[in-house]
Structure I
Amino acid sequence: MGQNVEFRFAERNDIPLILEFIRDLAIYEKMLDEVVADKSVLENQIFDQHKAEVIFAMKDGVEVGFALFFHNFSTFLGRSGIYLEDLFVKPEYRNQGFGKAILKKLASIAVERGCGRLEWSCLDWNRPSIDFYLSLGAKPMDNWTVYRVAGDTLTGLAK
């Protein structure tokens with residue numbers, strides 16, 4: 001499979017496709033009701049403010065997978081890293097090496113940019129993905145718990 005995959009960075013006219021991949025991922029994660037992003041928000045955040053980047057995995061000119069990522073920073077390493085927010089491969093293209101190819105591409109982007117690490121989160125129930133990540137040598141972060149404030153809680157904290 002590996003020789004058949006190509007990559008391209010998303011362009012402004014890809015916003016509907018990006019939103020489609022986000023919604024497909026949300027359906028897979030049983031979280032579609034949490035998707036409030038729309039085309040104008042994505043255009044502003046990704047292309048006007050450059051808060052995130054998107055790459056597409058392509059087979060025969062068709063987008064079969066995507067990854068949305070952004071830079072974070074490690075004070076301990078003194079270097080930026082890449083945080084993978086979303087990775088999704090269309091169901092009909094799974095188990096063909098596209099997920100691994102996307103992660104390899106992100107790793108090469110991280111290395112090219114002088115980043116110290118590539119990291120992401122995974123839902124605890126998503127055993128197929130966990131097993132896949134472990135097979136690549138990824139290590140779960142023991143003794144760490146992700147915390148989040150959002151919505152009204154975020155607004156309240158900001159006051």
Structure II
Amino acid sequence: MRLRTALETIDRALWSNAYVHIKPLKTEAELLYAVCECQLADAQKDLVNPAWFSIGRAYLFKEDNCPCLIYNEREEPVGFLNLCKWLGAGEAYSWSFYIDKNHQGRGYGRNAAQVAIRILKTAAPSTPIKLATEKDNENAHRLYLSLGFNRLSEMDGDDIVFGL
């Protein structure tokens with residue numbers, strides 16, 4: 001089953017916790033937020049793919065990508081997340097995400113990652129999750145390790161790969 005098809009079968013209640021709610025992009029306003037308004041801090045810009053890159057990939061490979069917005073408990077958009085098929089060796093799912101620079105440090109990233117894990121594990125319980133991060137992205141390394149990921153011996157180009 002393709003990722004998008006599997007995601008469409010999941011109860012929407014599983015896409016939330018007490019702090020964040022993840023919703024697939026559906027409107028032009030959501031697209032504009034993801035591409036134009038949701039911004040990284042300058043020091044992070046070389047560590048994460050911009051939303052337009054993930055949205056472009058989703059346009060080309062719709063069944064393997066699901067671009068979403070991350071909303072806080074007040075239903076304000078606070079970040080971008082793309083649930084996707086892993087492009088490296090082996091069958092796996094992945095994501096790329098970031099929290100807007102004005103909303104960082106409030107736990108939204110950790111909570112969004114926890115919800116993303118639940119979504120992907122519900123969609124395909126036996127499919128591993130792999131995440132690639134830049135070598136210098138120490139915050140992502142700490143987050144993924146704290147969520148139960150392990151650093152794998154494989155690399156994705158020059159990126160470090162973590163697996164769950």
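Read-outs throughout are calculated quantities, based only on the coordinates presented, and are distinct from any laboratory measurement. Quick caveat: nothing in here was measured; it's all calculated off a predicted structure. Cβ atoms are built from the backbone, for glycine too; each structure is taken alone.
Structure data summary
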item: Structure responsible for 0.45, with FRET efficiency 1/(1 + (r/R0)^6) of positions 30 and 118 (r between Cβ atoms, R0 = 25 Å, to 0.05) calculated and labels I, II on offer; result: I
item: Origin of the derived value 10.0 (mean count of other Cβ atoms within 10 Å over residues 134-141; candidates I, II); result: I
item: When volume of the Cα convex hull per residue in Å³ is computed for each of I, II, the largest belongs to; result: I
item: Read-out percent of Cα pairs over 18 Å apart, for residues 14-61 alone, computed value 35, structure in I, II; result: I
item: Ranking I, II by FRET efficiency 1/(1 + (r/R0)^6) of positions 6 and 110 (r between Cβ atoms, R0 = 25 Å, to 0.05), the structure that comes out highest; result: I
item: Structure with the greatest value (metric distance in nm of label points 7 Å out along Cα→Cβ at positions 54 and 94, set I, II); result: I
item: Ranking I, II by relative contact order in percent (Cα under 8 Å, 6 or more apart), the structure that comes out highest; result: II
